Structure I
Amino acid sequence: MEVVREIDNYTNNEDPLFLALGNFDGVHRGHQRLIGDLVQKARASKGIAAAFIFEPHPATVLNPSRAPKLLVSAKRKAELMKELGLDKLIYNRFDSAIARCSPEEFAKTILVERLQIKETFVGFNYSFGHKGLGTPQLLQELGKKYTFRVNIIPPVEVNGQVVSSSIIRRALDAGDIQLAREMLGYCPMLEGEVIEGEKRGGTIGFPTANLGIRAELNIPGKGVYAAFAEIEGENFGAAVNIGSKPTFHQEYPVSVEANLIDFDRQVYGQDIRLYFLQKIRDERKFSGVDELIKQIKIDREQAIRIYESIENNRK
């Protein structure tokens, strides 16, 4: 899959362009349905399957204080889209000039004149143009005017709920890893660089890898989780603590610490990924170090059982 940065760097080789529009945060089951339909149509028509995404997320420009935390990084999003069969991923900067563009200007100047699309695929709740006034139905009308076809993908449901990035965020905030996984179609994941922490874990026999998480990424709610870590292509079971260390601090920034099973390498400065399997318990304040150590042993054993159970089911 080719990643194109900025629309001015896109070149049309005269193959028909089938274009997905949206932000695709999380590339969840609804997005997977949309991109799957797009790729199938593009292949049948010997065309190019592509997605057009504004970066950064428009909300971070228009209303930064209310911008949603992102479910995946841009790198992870590109990986997921590549797995779905996209040929091209086109990123374009979102700024105040783009924000002022009317729905018709967006369709005419970007979709028709610049990209020369044959068909576009959008979700049922897609919005575009100045103040998000453009709807899928308006896009269909503009398609008739400018001779491109618009495919509106209906909602996808899981357990009677419409799959959406906002519901997935709420599920993760509540520690409901199962619902988030079912809606995403894969294990929720965090990625970041291993940074130095307080190094207390090593002194009590449970060293941890502390992740520096980028501010724009969504972090699951406080608690202890069973997970597995991906490090240099290898997977290791992990007990992950997300919280503010109430046993040792009255106030402390939320941190993400992973106690890795059967792992004893130094990984400071390396990027690792944590894939969440199940929440084990809520964050708690303990009476002292001895009580904490006892609970960590229990958490670790439970995390091992969950990880091994999932690994055995995969074999």
Structure II
Amino acid sequence: MEPGALVFVAGDHTLIGSAVVRALEVRGFTRVDGDGRSGVDLRDPSSVAQYFRDRRPRYVIHAAGRTGGIEANRTQGADLMLDNLLVNTHVLRSAHDAGVEKLLYLASSCSYPRLCPQPMTEDSLFTGPLEPTNEPYALAKLAGLGLCQAYHRQYGDRFFVGIPANAYGPEDDFDPEAGHVIPALIRRMHEAKVQNAAEVVIWGTGSARREFMDVDDLASACLFVLEKRQDIMPINLGGGEDVSIRDLAVRIQQVTKFEGRLVFDAEKPDGMPLKALDSRRLKAMGWRPSVSLDQGLMKTYHWFLEHGYGQGTGRTAA
């Protein structure tokens, strides 16, 4: 990848996209653009097509599309699915029409069947029913994966697919209701500490296990794969640490110094019992993560405090 080439990061304002932008700039890429920077509306096909037609980016990292936790998937499934279907269709079609040299599409670990063997290998995709609590979102991400492969088979496009572990870190969505588990728990425990609350209630039994990855590590893996990968088959982007939600909550409690009780509401859904990636293919290429879960949680909490989320302002990340 040539540092002087134009790189378009779809979703440059998202958690993963903003980390990819940081990683590109650290590596000396001088022409980094995205829909947030350029004003492109990824849900408008004419806006996306015009941008790609006029600017002709050479590389694309596609990290766009709405996301959310279990509650957001339960109550806004149609919105999540439609948003991702539209964005995927418009970005991939315009990238093909503009002759983009390389594209990395980020799918989701939610794309794996609910009861597939663990840790999840790329060969398990499309082999069974999805987890019901995130099925609409997962179907949209799988459609994007399939479209990348279809463009490659029909036209030879170098559209690669990465399946990231659950990412967290700076620029995350700290909404206590709609955010993913780590930023939501950081926000809730910090506010409980400030308010001297006696407890924080957490959905599920706490037994479900998840793999978490520092977002700057993930951005590093994305650029590594985009530069080094030749095989067009999907590749897991993991290598982080898998922990139970109960263990994760205890660690966040220690980071935020919340001294109250953690109460697990077993009547609420756990989601998939276990979701961890088998990232042997990525590791075989020579990539390794550099940030431990405890280091990443501390870094994320510091960012949360430094950017005003701990000041009782009611802020949530965009």
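Read-outs: derived from the displayed coordinates by stated rules, not from any lab. Quantities reported herein were computed from a predicted structural model and do not represent experimental measurements. Cβ atoms are built from the backbone, for glycine too; each structure is taken alone.
From I, II, which structure was Cα extents along the principal axes in Å = 58, 41, 38 calculated on?
Working: I: 72, 43, 39; II: 58, 41, 38.
Structure of origin is II.
In this comparison of I, II, the computed figure -13000 for helix-only ellipticity at 222 nm (-39500 (n - 2.57) for each DSSP H run of 4 or more, over all residues; to 500) is attributed to II. Taking 16 as the value of relative contact order in percent (Cα under 8 Å, 6 or more apart) derived from one of the structures shown (I, II), identify that structure. Matching structure: I.
When FRET efficiency 1/(1 + (r/R0)^6) of positions 54 and 158 (r between Cβ atoms, R0 = 25 Å, to 0.05) is calculated, the result is 0.40; to which of the structures I, II does this value belong? It would help to have the intermediate numbers written out before the result.
Details: I: 0.40; II: 0.70.
Corresponding structure: I.
When mean count of other Cβ atoms within 10 Å over residues 102-109 is compared over structures I, II, which one is greatest?
II
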